[in-house]
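A.B. asks: What follows is a set of structures for review.
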Structure I
Amino acid sequence: MTARSEFFWYIPNSTTAGHRGDAASDNHNSLQALTEHAEALEQHGWKGALIGAGWGRPDTFTVAATIAARTKRFEPLIAIRPGYWRPANFAAAAATLDQLVEGRVRINIVSGQDNLGAYGDSEGDQAQRYARTKEFMRLVRRLWTEEGVTYQGEHFQVVDSTVQPRLQAHNGRAHPKLYFGGASEAAERVAATEADVQLFWGEPLAGVQERIARLKALSQSLDRNLPPLEFGLRITTLVRDTTEQAWADAQAKVAAMAKAEGSGWQDHQGPLAQGQKRLLDLHARGEVLDTNLYTAPGKYGGGGAGTTWLVGSAEDVAQALRNYEALGITHFILSDTPYLSELVRQGDQLLPLLNG
């Protein structure tokens with residue numbers, strides 16, 4: 001791996017214990033438990049962690065701010081939704097947190113389905129949803145980098161708006177990076193013009209290569225006026241001491257998922273986004289794709305990053321991740337359960353192979 005690649009873990013941020021096979025303790029989302037995760041990430045070589053968002057979960061921004069304040073290097077990748085936030089409110093909150101934690105904030109913009117009515121939001125069709133997301137990202141970036149911003153859009157308006165505190169440059173970046181995901185044509189057009197990092201689920205190499213080429217072409221045809229789009233991978237990595245043990249454990253996990261009919265795993269149900277549907281369709285092409293991309297979890301209840309797993313020894317999984325990096329992936333968000341013990345295992349066994 002090159003020095004540019006960055007490795008993040010995942011903090012589930014759920015009110016219900018046992019997410020995707022995690023250890024089911026009563027205090028799983030207490031401040032003590034969350035801080036323990038973040039401190040372990042610092043100690044075992046990780047850059048930070050993605051913190052999931054959605055109505056019915058603890059508020060993601062509050063969780064991120066609290067654990068960032070209790071750590072020194074941990075970088076929260078905070079998932080947020082346009083509509084739950086308005087651009088100026090969010091830009092000010094993120095700028096404040098970024099100043100307090102000295103430039104450690106990153107943002108994942110999420111446009112997928114949510115319980116909008118519960119917090120007073122509403123959306124139209126897919127085109128309207130992504131048009132709003134595009135406006136949100138563009139306006140937030142302007143509020144971070146300009147003063148006296150006046151903007152009259154279809155979805156958002158501000159007049160003579162100056163966010164305080166002003167963002168400070170950290171490690172060459174002018175503002176927190178905006179991560180974004182989505183596989184539909186509408187989503188890709190937003191990513192090509194507004195995102196700093198496009199995130200992919202765990203698709204086979206050929207599919208990721210095709211999407212990177214398409215996004216680069218879109219960036220040129222749509223006259224992107226930002227630095228070149230970067231790319232990231234969000235995937236489950238099941239690592240054991242040997243290849244044989246990894247596959248035995250992976251198959252046992254999937255058997256348990258099948259027996260429980262996906263209980264605790266089915267967190268991407270309801271109307272399927274195009275990217276999720278692409279993942280769920282993979283198992284029809286084979287149980288193992290590329291060298292070690294395991295598709296069976298999607299057949300029995302895995303969703304999102306739990307739909308496909310990279311399985312093997314640390315050397316096997318490191319080589320698979322190097323193959324993605326060779327395509328242009330430089331941001332990796334990995335996870336397996338139990339989250340705490342696995343972040344330690346993979347931090348100690350996998351990351352040294354990737355950072356060497």
Structure II
Amino acid sequence: MPGQLNLQFPSPDNLRVVLADSWLLTDSRPSPDDIALQLQSRSDIHSISFDGTAVTQWDSGLLIFLARVFQLAGEHSINIDPDGLPDGARRMMTLATAVPAKEDTGKHSEHPPLLERIGLRSLSMWRAAPEMLQFLGDVTLSFGRLLRGTAQFRRSDLMLIVEDVGPHALPIVSLISFLVGLIVAYMGAVQLAQFGAQIYIANLVSLGMTREMGALMTGIIMAGRTGAAFAAQLGTMQVNEEIDAFRTLGFNPIDFLVLPRMLALVLMMPLLVLYAGIVGITAGMFVAVTAFDISTFEYYQQTVRSMAWTHIWVGVIKGTVYGILIAFAGCLRGMQCGRSAQAVGEATTSAVVTGILFIVIAASLLTIMFQELGI
């Protein structure tokens with residue numbers, strides 16, 4: 001039988017809503033308009049109670065009716081006593097009305113003072129240190145398993161990542177290295193021309209690109225290109241719960257996802273650094289030949305005389321270190337990513353910033369170290 005509604009007044013200031021029979025969405029249910037009329041016509045009503053003992057069955061149809069009654073009571077500042085409702089309906093209505101509406105949604109408080117922001121950022125970095133150390137430990141253990149031959153990853157995945165971080169990066173590395181070589185050659189030539197020593201453009205460009213600029217610029221390029229890609233890939237897998245699926249199936253995500261990416265970048269960075277050095281030297285030769293009347297043979301001979309295997313190895317070592325740091329930063333931020341599209345974007349941005357910061361710090365320390373060692 002369809003739901004029945006009866007309004008009673010046990011006391012002058014209390015309206016009792018008596019509910020009976022079936023309150024289903026498919027039934028024809030009473031309208032709360034009668035309650036609205038009573039509340040408008042009588043100002044002495046201070047509370048509303050319910051009697052649902054005669055309700056035979058109910059679903060969301062009853063909840064829709066009750067939600068309207070609760071809304072009417074709120075508009076007239078009338079108290080609601082839900083104790084007489086069916087047990088399930090009472091719990092759901094209590095839960096629905098337990099959290100008040102948020103006020104000033106979308107409005108932001110004033111920015112905290114500068115010192116407070118610095119303190120909060122410092123505390124955030126301090127709390128992030130243990131996570132970084134734990135990730136470093138996991139990666140170290142993964143490399144240990146690789147040396148023992150027990151690491152779980154597919155060689156085909158490694159080859160695909162090697163192709164992506166190596167050959168596919170050659171166009172942008174070529175462009176940036178050539179332009180950097182041009183800049184270094186022109187900047188040095190302006191000063192060297194004052195002493196008639198334009199031939200030493202070859203020394204300046206070859207040593208600068210081989211030892212420092214080739215590795216540094218390649219590292220920055222790869223941080224923006226590959227480090228961001230690693231963070232976005234792993235972050236998206238976090239959002240799609242694929243990493244959780246790996247753990248459920250018994251695969252170690254560090255072995256299966258992080259290790260191939262770090263290996264690929266460590267293998268390709270030395271080669272990219274050597275390639276960047278060659279392109280930069282070629283750019284310096286272009287400047288010397290076209291602008292300062294130095295023959296190609298003279299530039300080649302001066303470059304050979306100024307170069308030594310020590311300079312080449314310094315650049316390769318720096319590039320390898322940068323590659324490790326870039327892969328570490330990208331994979332770290334990807335594995336730390338949250339479960340939303342915004343979190344993926346934040347992880348990608350953080351990976352680039354962290355990677356470049358690591359590169360600058362490492363470049364400074366390595367330069368000082370090699371200088372102190374006389375290398």
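A.B. asks: Please state which of the structures I, II yields 18.9 when mean count of other Cβ atoms within 10 Å over residues 45-52 is computed from it.
C.D. replies: Working: I: 23.4; II: 18.9.
Comparing all candidates, it corresponds to II.
A.B. asks: Name the one structure among I, II that helix-only ellipticity at 222 nm (-39500 (n - 2.57) for each DSSP H run of 4 or more, over all residues; to 500) of -12500 was derived from. Walk me through the numbers on the way to the answer.
C.D. replies: Values: I: -12500; II: -22000.
It was calculated from structure I.
A.B. asks: A value of 5, 25, 36, 26, 8, 1, 0 was computed for P(r) over Cα pairs in 10 Å bins from 0, in percent; which of I, II is the source structure?
C.D. replies: Computed on structure I.
A.B. asks: In terms of distance in nm of label points 7 Å out along Cα→Cβ at positions 69 and 125, which of structures I, II is highest? Walk me through the numbers before you get to the answer.
C.D. replies: Details: I: 4.5; II: 6.0.
Going through I, II one by one, distance in nm of label points 7 Å out along Cα→Cβ at positions 69 and 125 is largest in II.
A.B. asks: For which of I, II does distance in nm of label points 7 Å out along Cα→Cβ at positions 37 and 213, calculated from the coordinates, equal 3.8?
C.D. replies: Working: I: 3.8; II: 8.9.
That value comes from structure I.
A.B. asks: Figure out for me which of the structures I, II the number 20 belongs to, where relative contact order in percent (Cα under 8 Å, 6 or more apart) was derived from the coordinates. Intermediate values should be presented prior to the final figure.
C.D. replies: Numbers: I: 20; II: 17.
Only structure I yields this read-out.
A.B. asks: Taking mean count of other Cβ atoms within 10 Å over residues 165-172 as the quantity of interest, name the structure among I, II where it is greatest. All intermediate terms of the calculation are to be shown ahead of the outcome.
C.D. replies: Values: I: 11.0; II: 15.8.
Largest value of mean count of other Cβ atoms within 10 Å over residues 165-172: II.
A.B. asks: Of the structures labelled I, II, one was used to calculate distance in nm of label points 7 Å out along Cα→Cβ at positions 13 and 61, giving 3.6. Name it. Mind showing how you got there, number by number?
C.D. replies: Numbers: I: 1.1; II: 3.6.
It traces back to II.
Values in this text are rule-based calculations from the coordinates and carry no lab data. As the structure is a prediction and not an experimental result, all values here were calculated from the model. Cβ atoms are built from the backbone, for glycine too; each structure is taken alone.
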